[in-house]
Structure formats: C-alpha cells, structure tokens
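Once you scroll down, you'll see the structures, which are given as structure tokens.
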Structure I
C-alpha cells in the first residue's frame, strides 16, 4: 500500500523539481540584475539538493543524502561569497 502511493508521489515530486530547476535556469540567464542571478543560483542549489533527496528516498541509497549535504554546505558558502562580492566588490578583505 505505501509503495503504491510513495512511488508515484516521488516521480511527481521529481518532475515538479525539474520544472523548478528550469524556471531557475531561466531566471539565471534572463535576470535583469546580478542580485536576481544570485538568488536564481541559490534556488538552483536548493532544488538540486531536494532532487537528490527524492532520488535517495526512491532508491533507498544513502549516497544521495550525503551528496545533498555537500551541496547544501557548498551552496551556503557560495551564496555568502557572492552576496559579499556584490555588496563590497571583493570577497576577501
């Protein structure tokens, strides 16, 4: 019973996350300002991480969860560095 519900819902979630990634890519390319592009990149990181989590739930393998953790850590550092660069013009003081 639970596999009959879980399987299709994981597929639906993956399709919706793929659509969200397409929208984020569009904003990354067409963003009118640099701040919009940074936010689009941050949302791409988040949707990629969630897509890996759904792959992990669907397959039952832990490597996807570990990869999602790595993406989460790198996305935080990248977003902070890009925001600091946009505010001050340099990353390292």
Structure II
C-alpha cells in the first residue's frame, strides 16, 4: 500500500512540475502577459505618433500654410518686415 501511495505522490509531483516550473508555467504566462501589455502600450504610442506625422504630411502637401509654419518653427524663418524676438530662459543658459 505504501508503494502505491509513493508512486501516486511521485506521479502527482511530476505532473505538477510543468505547471509551476518550466515552459508554459504560471510564472511564464504572467511574464508573457506583462510583456504583451508593455508592447501594446508601445504600439499605441507609435500609432499616435504615426497619426500625428500623417496629419503633418497632409498639411504640408495641401498648402503653403503648413510649409510656412514648419519653416518658422524649425528654421526660425521670418518674413520681410517682421521682427523676431527670442526669449531665453535664464535657467537653461549654459554659460
């Protein structure tokens, strides 16, 4: 009778081993779920960025207002007769 009980306990332990340790274990499933959630967050952020870039491309293609705004913001261009004022933050000074 003890041999039968020992064999049954051994079978139970070996069948439970994969559930708790190893491939497909509960710990691995939890880790994969966390990775999936992180990747979904990254994908959502990239999708938002792509939508923003697509709007910017459309704006640049459709008229001169987008090109002018981009040139003013990125290149600091001004029109003839305009005055450019640059405000520096004293905390950002690298002197």
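Taken together, the values in this text are just the output of simple stated rules run on the coordinates, not laboratory data. Keep in mind that what you see is a predicted model, and the values were worked out from it rather than measured. Cβ atoms are built from the backbone, for glycine too; each structure is taken alone.
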Checklist outcome for this item: Value 103, 42, 10, calculated as Cα extents along the principal axes in Å from one of I, II, is from structure II
Item to check | Of the structures I, II, the one that -23000 was derived from, the read-out being helix-only ellipticity at 222 nm (-39500 (n - 2.57) for each DSSP H run of 4 or more, over all residues; to 500) | outcome: II
Checklist entry - If distance in nm of label points 7 Å out along Cα→Cβ at positions 16 and 40 comes out at 3.2 when worked out from the coordinates, which of I, II was used? => result II
Item to check | For FRET efficiency 1/(1 + (r/R0)^6) of positions 8 and 64 (r between Cβ atoms, R0 = 30 Å, to 0.05) computed as 0.00, the structure of I, II it came from | outcome: II
Checklist outcome for this item: When distance in nm of label points 7 Å out along Cα→Cβ at positions 24 and 72 is calculated for structures I, II, the one with the largest value is II
Checklist entry - If FRET efficiency 1/(1 + (r/R0)^6) of positions 32 and 80 (r between Cβ atoms, R0 = 30 Å, to 0.05) is computed to be 0.00, which of I, II is the source? => result II
